[in-house]
Structure P
Amino acid sequence: MKSYFHRGMYILFKRNLLLTNSITSGAFMGIGDLIQQEVEYQYQVLPRRYDWARTGRMFLVGTLMGPMHHYYYVYLDKVLPSADIRTVTKKIICDQIFASPATILCFFYGMGVLENKTLGQSTQEVKHKFKYVYMGDCLFWPPVQFLNFYYLPTHYRVFYINIATMIFNIFLSFIKHYDQHK
């Protein structure tokens, strides 16, 4: 049994890491959206329990962002390879200055494309919602990333981040779809 587990971990987190990171990124984004939809349904904000097309769009955008996260963390660990407090702090600052805004923009523009919005409509949504998502991002991600950068090896980073992202995506889905319920 133990050898099957280790072989499975090797296949997922060594040989097929990019695929694993991409699929789990999409899956956890979709799960976060389903949780948010359940909350909206329970509070009678949504007329029916699940909008599968909405979840599908969240899954697709998350999957497409997986490679960006994969290569970003591989690169960051090459440029800043240590796991001491000073280096971890630098990684967190890089994450908040570069990765977070890029991820937020990719999310809103990617969702806009899938929702058949024009570039102008997506830009308006970014102008309206970016500050709220980024504020939430700045509160949520630094402690999560500290654990990530200080304790985890590179090949587990994106999977760990994808799990944390599922939690953050509940908030992200709320902000993304908030004005559709008014």
Structure Q
Amino acid sequence: MRDTVKKTERLVDTASLFLANMAAVILLGLVALTCVDVIGRYFFASPLVGAVELVRLCMAGIIFFSFPFMFLRNDHIIVDLIPLFRRGWIGWATAIVTLGLTIVVAYYIGDRVYDYAVRAMEDGDTTEYLHIPRWPIVGFITLSIFVAAFCAFVRLLSILMTPGTLPDEHHEEGI
């Protein structure tokens, strides 16, 4: 069973790393978009049409494509007010409860976003200025949320395999 979980964890790690790299590419595109907009605005008095709309779409992509990587590697922002809850059996139990809640909430949010993607496709919903169809973007966001929930589930399985202790916070490749 442990070997299956480890193999699944490596496979999910590869998928989450792919989505994180997509977020990085989108960030690079956002930087280029901003540079073109600023140069056009200040040097040619002609801003890029729809730049605000494209920035919104890019920000959504960056945030949601980063979720699976963050959920699998447990790279959340953590405030340790009581360090006792991060060690030993208490830390193990706290991690199980937290991951269980994370999976449920991520699945619920993914289900709601999926409903919105279907509705946007049925209605032919487009963005305000550039008339970009919304459903493919929201569909990718939905996929990313469900992959993030699955990553949290794989992490939960990994933690359940090591009773009383938490696995390393970072993988060998580490960031």
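Readers should treat all values here as calculations from the given coordinates under stated rules, not as data from a laboratory. Just so it is clear, the model here is predicted, and its values are computed rather than measured. Cβ atoms are built from the backbone, for glycine too; each structure is taken alone.
For Rg/Rh (Cα atoms, Kirkwood Rh), the calculated result is 1.00, so let me know which of P, Q that is.
Details: P: 1.00; Q: 1.08.
Here the read-out was taken from P.
Once mean count of other Cβ atoms within 10 Å over residues 21-28 is calculated for all of P, Q, which comes out largest? All intermediate terms of the calculation are to be shown ahead of the outcome.
On the way: P: 22.1; Q: 15.1.
Largest value of mean count of other Cβ atoms within 10 Å over residues 21-28: P.
If mean count of other Cβ atoms within 10 Å over residues 29-36 comes out at 13.5 when worked out from the coordinates, which of P, Q was used?
Details: P: 23.1; Q: 13.5.
Going label by label, the one that fits is Q.
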